[in-house]
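Down below are the structures I want you to see.
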Structure P
Amino acid sequence: MRFVRFHLSGLEGLAISNNGRLVGLYADDPAFPGTLDDIVARTKAGFDDAARILMSGSEIPVDRIGYLPPFSKSKKLLCVGLNYRDHSAESGYAQPQYPTIFARFSSSIIAHGDAIVRPTLSETLDYEGELVAIIGKGGTKIAEEDALEHVAGYSIFNDGSIREYQHFTPQWTIGKNFDSTGAFGPEFVTADELPPGCAGLRLLTRLNGQVVQDANIDDMVFGIASLVSILSRTMTLEPGDLIISGTPAGIGAARKPPLFMRPGDVCEVEIERIGVLANTIRDEEVGGRVAA
């Protein structure tokens, strides 16, 4: 099942996506099954029930909607750094033996089709295409062999990073949480639609049509099952939590000369069988005007 959270004419809605066609309901409909944040807590049967209800709704005009991040109330947005060996090497780091974890916050999250904002403080806005795993069944001390049973599904993330701020402190959180820099979506795809842990799927990032990242999900040092298990040893994972699993080589900061995103650029992250997350870039507005 493929779900799209959207808005149109001031109303939020939820739809099932099938070959580019959307069928669903608006939040003011008495039959509305709830948001994905609501549904994910109802276990796998919740998505089956929601899909059946949504399929009884009306066709949604794809060319008129605005997309919303699939999930907006996740209690934890857990990002993994240095999870591809080639990216660790290009960044000048020894490969960590334990996942490098930092946090994203909801104020940084935007949807497919929204503009990623380059802040006035910096011109080092960089792209990072990533796979997102969404926790369905919560738990703690989860064995790796059971871990994928706790994943409800997957989506796509662009972990827009302000590079010099990322390295102002030993922890990267400050450079990863500028407003409107983390793009998420466009669809939430349930795990049963994809290979276990998205094994074997190809990840591509394109900047203005040029491929800048090209990797296989299998290249991750810590796969999705491993990440779920390791994270659950130290914290209770809850329905709706996001695990943003890391980016491969090709980032702009590692290129000579550097290739940072600028206003007017278009950045696309594509993951095989999941979709394409596309965003333009614009400068931050200050006092209602684009900063000079």
Structure Q
Amino acid sequence: MPDSQLQKYLDHLHYEKRASPHTILSYRNDLDHFQAFISEHDKDLDLSEVNYQYIRGWVAMLVDEGLSPRSINRKLSSLRSFFKFLMKEGLIESNPVQKITGLKSPKRLPVFVEEKSMEKLYSELSFEEGFSGVRDKLILDLLYQTGMRRAELIQLKDSDIDLNNLTIRVLGKRNKERIIPISLELKRNLTDYFSVKKDKKFESDMLLLTDKGTGLKEHTVYGTVKKYLEQITTIQKKSPHVLRHTFATHLLNNGADINAVKELLGHANLSATQIYTHNTIDKLKKSYRQAHPRGDM
């Protein structure tokens, strides 16, 4: 595919769709991979000549390479979006991906940290003295107590925090803003952080900063979360998104309304939030088997 068309599409994702840098990179990698596959068959093939047989062949190759159905469907989604953009631009007449059915993949329940393990984080773990320790604790607090995404966390500014009204303003996907309430405990932790941060006399207005006063990177937040979760849980995946899963699961397990959880997470559709109810149902089943006289029969 011509680089100019690809770049125009990536610019569309960035400026119009407000996609994150991570999302844009993923789309680019998927499209580059498809282009490499097409070039092996016909390096002069025009986009208007790409049909569903080519795409089906690409999918077959991905299956042979051992990619999971989930990964393949994500790549198909990238391709579908790109051809949809080309149709909008009048460069092609139909979207060849529309004839391709996504692969069936087993449902994966969200991985989360048990409540008793999260309690260890607050009661047993110790953080470093000074600015870095207070910041690291706040990173974990914000992710677990608000359910925000890693990218949302990194983009927070001092002005997004309203300690008087106990709220945080978060800018989510596609520039959609939402307000998340915070607890008195989180307010105290934020106050402590602002105090040590003020002593550093940083010039940046970003909320979370490195020891040198620069904005945090995604890999830094990931490393921080992994470091502390390794001390309290044996679950295999230990990432910022696991704390988002944990936030939602604990709310629902303790009786929160699913529509309220949807708004707190910034989900566009309720179906995205409903995946967390499976964990709640599993807990109910366990309670039923343990408590009902005929539960194990």
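Where a number appears in this text, it was derived from the coordinates with a stated rule and is not lab data. These numbers come from a predicted model, not from an experiment. Cβ atoms are built from the backbone, for glycine too; each structure is taken alone.
Of structures P, Q, which gives 0.05 when FRET efficiency 1/(1 + (r/R0)^6) of positions 101 and 157 (r between Cβ atoms, R0 = 25 Å, to 0.05) is computed from the coordinates? Please list the in-between numbers first.
Working: P: 0.95; Q: 0.05.
It must be structure Q, since only it matches.
Given a value of 0.97 for Cα Rg over 2.2 N^0.38 Å, calculated from one of P, Q, which structure does it belong to? Before the final figure, lay out the partial values.
Details: P: 0.97; Q: 1.20.
Matching structure: P.
Out of P, Q, choose the structure whose coordinates give helix-only ellipticity at 222 nm (-39500 (n - 2.57) for each DSSP H run of 4 or more, over all residues; to 500) equal to -17500 when calculated. The partial results should precede the final answer.
Working: P: -3000; Q: -17500.
Clearly, the read-out refers to Q.
Now for a separate question. Assign the value 3.9, calculated as distance in nm of label points 7 Å out along Cα→Cβ at positions 53 and 165, to the correct structure from P, Q. Don't skip to the answer; put the middle values down first.
Details: P: 3.9; Q: 6.1.
Derived from the structure labelled P.
Kindly point out which one of P, Q the value 18 was derived from, the read-out being relative contact order in percent (Cα under 8 Å, 6 or more apart). Show your work: numbers first, answer last.
Values: P: 24; Q: 18.
Label of the source structure: Q.
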